[in-house]
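**Student:** Quick heads-up: structures coming right below.
We did not get these values from a lab; they are worked out from the coordinates using the rules stated. All values derive from a computational prediction rather than experimental measurement. Cβ atoms are built from the backbone, for glycine too; each structure is taken alone.
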Structure I
Amino acid sequence: MEDKILRKLFLGFIQIHILHHAKEHPVFGSWVLEELREHGYTISPGTLYPILHSMEHDGLLKKEERNVSGKIRKYYCTTEKGSAVLVEARKKASELFKEIKD
């Protein structure tokens, strides 16, 4: 039960993390999964890809398909709206963490 609750809370952090990296450079699904693993988040592709699609649908990310070794790979970059949301999310997260850190 507690795992489900924590998972719900962390999904917002994961979206902010995706926006952060997609602003720095185009990202693709398996890279995101590995990056999140390095930070202790273990999510499946079945969880990640709906998040990416939802963020694209909401106008936070834009997708570009590239041919990589004969396969189509989907790269995601932050849109202007995504960048603005990231700025606001950073401010709000900073305020919250200052309050709850002790």
Structure II
Amino acid sequence: MNKDLPVCPVETTLTLIGNKWKVLIIRDLIDGTKRFGELKKSIGSISQKVLTSNLRDMEESGLIKRKVYAEVPPRVEYSLTKTGESLKPVLNSMIKWGSDYKQNVIEQ
């Protein structure tokens, strides 16, 4: 894990989950373990290369864990670590804020 994190806690959070793909990956893994194909299908418009890159970054940061099964073809599953699970309140706040925002836009 990178020990050269920003001093500002907000900046640290954005460094770890500051792109839409990482937030969507966390959203999907909050419900439980998923395979690569399930994540790709759920997220939709993400390329395989970008998904792989984000998963590697998140694993390195300690947000997710990757489990490889010695099968043919190989099976790989991803799940949140305890640190990753601790982001659930952050995502719940984002859900509430987004819902409130959408409702306010509709009412205008």
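**Student:** Give the label, chosen from I, II, of the structure having the highest value of distance in nm of label points 7 Å out along Cα→Cβ at positions 68 and 84.
**Tutor:** I
**Student:** Just checking, which of I, II has the largest value of distance in nm of label points 7 Å out along Cα→Cβ at positions 44 and 60?
**Tutor:** Comparing I, II by distance in nm of label points 7 Å out along Cα→Cβ at positions 44 and 60, the maximum is at II.
**Student:** Could you tell me which structure in I, II was used to calculate mean count of other Cβ atoms within 10 Å over residues 12-19 as 17.8?
**Tutor:** Considering all the candidates, the number was obtained from I.
**Student:** Have a look at I, II and say which one yields -18000 for helix-only ellipticity at 222 nm (-39500 (n - 2.57) for each DSSP H run of 4 or more, over all residues; to 500), as calculated.
**Tutor:** Only one of I, II returns -18000 for helix-only ellipticity at 222 nm (-39500 (n - 2.57) for each DSSP H run of 4 or more, over all residues; to 500), namely II.
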